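Below: a set of structures, written as structure tokens.
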Structure I
Amino acid sequence: MNKTILATGLVFGVLAVVLGAFGAHGLKKVIGPAEIATFETGIKYQMYHALFLMVLSVLPNISSGTKQWVFYLVLVGVLLFSGSIYFLATNSLTSFDFKKIGFITPIGGTALIGAWGVLLYSVLTKK
């Protein structure tokens, strides 16, 4: 499981750098500053959680069950939170109105908060 967590963190990190470069060089020509700022928020949260997963993979005193719960919450959280933000920021470039599915952004955010909460609970209750 640790290898999967680490690999996912690394993939999220690579994608965050790629999307950041795309936003800085490609999107700035076709969307406005507010949308760029929104896009960058998605990138920041994706990168924060990439690093979080990388650290989680090497934490020695966390049970595999807890790591698994945290991993899945982060995976779902990043896909829903950052993913929806990317689509919302680039909404003007497509014919589909992503604002209709904007409700998934807070679901993703809640999953990310849950991941941190599960890990915190595990640390605080560990003997």
Structure II
Amino acid sequence: MEALIIKKTEDTPAIHLDKAAGIFEFSGKSLPEDVTSFYGPVFDWITAYGEDANESSKFVFKMTYFNTASSKIILDILMRLETLHEDGKNISVEWHYEEDDEDMQEAGEEYADIVEVPFTFVED
């Protein structure tokens, strides 16, 4: 399966989804003009990954900021991960936030309350 690697820009996060290397990471700011087209390849990749997922997969979120449209997309990504988890895949989420960034910490906690996927919180 081919890796999906998107370099970060001023308005979009770095995304590194690599089955072979076992790297699943989203980092940076997310405020793309068109969230649907930006994140479309991510949904396609996760769907394909679900067909032959690794034995264990930790999806790491190191977001520093995201707008309202991106927050909905992140929830959609987490809900797809929840589906994989419910299908018996060993999926977990590692949510990073800066020491003084209560908003990002709370966002992760809210997501953890909504989806049935094991969450770990890391204060950077």
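Please treat every number below as a calculation from the coordinates, not as lab data. Since the model is a prediction, treat every value here as computed from it, not as a measurement. Cβ atoms are built from the backbone, for glycine too; each structure is taken alone.
To which of I, II does the computed value -27500 (helix-only ellipticity at 222 nm (-39500 (n - 2.57) for each DSSP H run of 4 or more, over all residues; to 500)) belong? This value belongs to structure I. Look at distance in nm of label points 7 Å out along Cα→Cβ at positions 48 and 80 for each of I, II: the largest one is in I. Comparison across structures I, II (criterion: distance in nm of label points 7 Å out along Cα→Cβ at positions 32 and 104) gives the highest value for I. Quick one: distance in nm of label points 7 Å out along Cα→Cβ at positions 24 and 72 came out at 3.7 when computed from one of I, II, so which one is it? Corresponding structure: I. Consider the structures I, II: one of them gives 21 for relative contact order in percent (Cα under 8 Å, 6 or more apart) as calculated from the coordinates. Say which. Comparing all candidates, it corresponds to II.
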